[in-house]
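The data blocks that follow each hold one structure.
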Structure 1
Amino acid sequence: MDIPASLAASRPEITAAVTRGAARLLADLGHAPLAEVTLPNGRRADLMALDRKGRIFIVEVKSSIEDFRADAKWHEYLPFCDAFAFAVAPEFPREVLPEAPGLIIADGFGGAVLREAPATPLAGARRKALTLSFARLAALRAAGVAAWTLEL
């Protein structure tokens with residue numbers, strides 16, 4: 001059955017819903033997520049999260065096949081995390097995604113991990129610098145400052 005254009009979600013709406021659901025999932029799993037974090041290399045992570053053991057997890061949200069195909073830069077997130085995953089809506093054709101990263105299916109209410117993200121531990125010095133920068137960014141946002149960039 002075709003969905004009328006007036007009822008179909010727009011790409012920004014899908015992105016927002018998947019981001020919200022993936023963040024809720026991460027929080028349920030014991031991570032502290034931040035949305036839209038600009039990394040030191042200038043790339044913007046849709047979600048970056050810190051778990052209770054200090055591991056850094058990055059999630060890249062893909063709202064459509066076109067979004068995925070137009071964005072071949074996901075490898076550039078890997079030097080800034082211990083684990084990486086894609087998050088997509090339930091109707092996203094998952095067969096187009098690479099098998100190596102983790103995979104999260106999410107909607108506006110929550111999500112599920114379909115494939116665990118492989119662990120690739122950061123070097124201690126890099127993890128410490130990223131963790132301090134992540135904490136400062138979270139504190140600035142909590143204080144109402146419009147901050148987006150990790151500073152190393």
Structure 2
Amino acid sequence: MLGPVTERRLRADDDPEMDAAFERAMADDPTARWAVQQGMYVLGASTPRAFAAAYLDYHLRDGVAERIACPTLVCAGTEDDFFQGRPELLYEHLTCEKTLLRFTAEEGAGAHCRAGAQRPAHTRVFDWLDEVIAPRGYHDQPLHLV
């Protein structure tokens with residue numbers, strides 16, 4: 001968890017020193033560069049610092065996960081370089097019907113987003129949808145993603 005000074009700097013209108021630190025980190029580390037660029041794209045952020053500030057709003061504080069009411073599938077890669085342990089933490093917070101699917105390196109699916117084994121990973125996810133969601137008739141209702 002970030003301290004209040006760092007959070008304030010991330011959310012500030014202007015912080016050239018922090019912007020330069022992001023640029024150096026991205027120049028030195030291809031994984032950091034990809035993660036920040038991908039995060040900027042996904043969250044619609046115009047700068048690396050704006051992405052980091054927006055990312056602060058995704059958390060488990062204030063009972064956010066506990067308000068999820070629909071059956072929930074949480075996927076975890078045992079070799080995830082980006083979010084190691086985070087899926088399990090979300091799973092612990094959920095109070096709804098929930099399933100945790102672990103994907104392993106032995107399956108070729110232990111990396112973030114099951115890179116390298118999409119077909120077998122999708123098979124397991126679709127099986128969950130068939131077993132948990134389809135029998136309830138959710139397919140006849142609009143899908144709301146949060």
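Match the computed value 3.1 of distance in nm of label points 7 Å out along Cα→Cβ at positions 64 and 104 to one of the structures 1, 2, and report its label. Spell out each step's value before the answer.
Details: 1: 2.3; 2: 3.1.
Answer by label: 2.
Among the shown structures 1, 2, from which was the value 1.16 of Cα Rg over 2.2 N^0.38 Å, for residues 16-71 alone calculated? If you can, show how the numbers build up before the last one.
Values: 1: 1.16; 2: 1.41.
Clearly, the read-out refers to 1.
FRET efficiency 1/(1 + (r/R0)^6) of positions 96 and 128 (r between Cβ atoms, R0 = 35 Å, to 0.05) was computed and gave 0.45; which structure, 1, 2, did it come from?
On the way: 1: 0.45; 2: 1.00.
Traced to structure 1.
Computing distance in nm of label points 7 Å out along Cα→Cβ at positions 24 and 40 gives 3.5 for which of 1, 2? Each step should come with its number before you reach the end.
On the way: 1: 3.5; 2: 1.9.
Structure 1 accounts for this read-out.
Have a look at 1, 2 and say which one yields -0.76, -0.86, -0.96, -1.19 for log10 I(q)/I(0) by the Debye sum over Cα atoms at q = 0.15, 0.16, 0.17, 0.19 Å⁻¹, as calculated. Mind showing how you got there, number by number?
Details: 1: -0.76, -0.86, -0.96, -1.19; 2: -0.98, -1.07, -1.15, -1.28.
Answer by label: 1.
A value of 15 was computed for relative contact order in percent (Cα under 8 Å, 6 or more apart); which of 1, 2 is the source structure? The partial results should precede the final answer.
Working: 1: 24; 2: 15.
Source structure: 2.
-12500 is what came out when helix-only ellipticity at 222 nm (-39500 (n - 2.57) for each DSSP H run of 4 or more, over all residues; to 500) was calculated for one structure; which of 1, 2 is it?
Numbers: 1: -9000; 2: -12500.
Comparing all candidates, it corresponds to 2.
If you work out FRET efficiency 1/(1 + (r/R0)^6) of positions 56 and 120 (r between Cβ atoms, R0 = 30 Å, to 0.05) for 1, 2, which one comes out largest?
On the way: 1: 1.00; 2: 0.30.
The maximum falls on structure 1.
Read-outs: derived from the displayed coordinates by stated rules, not from any lab. Bear in mind that the values here come from a model prediction, so they are computed numbers and not experimental data. Cβ atoms are built from the backbone, for glycine too; each structure is taken alone.
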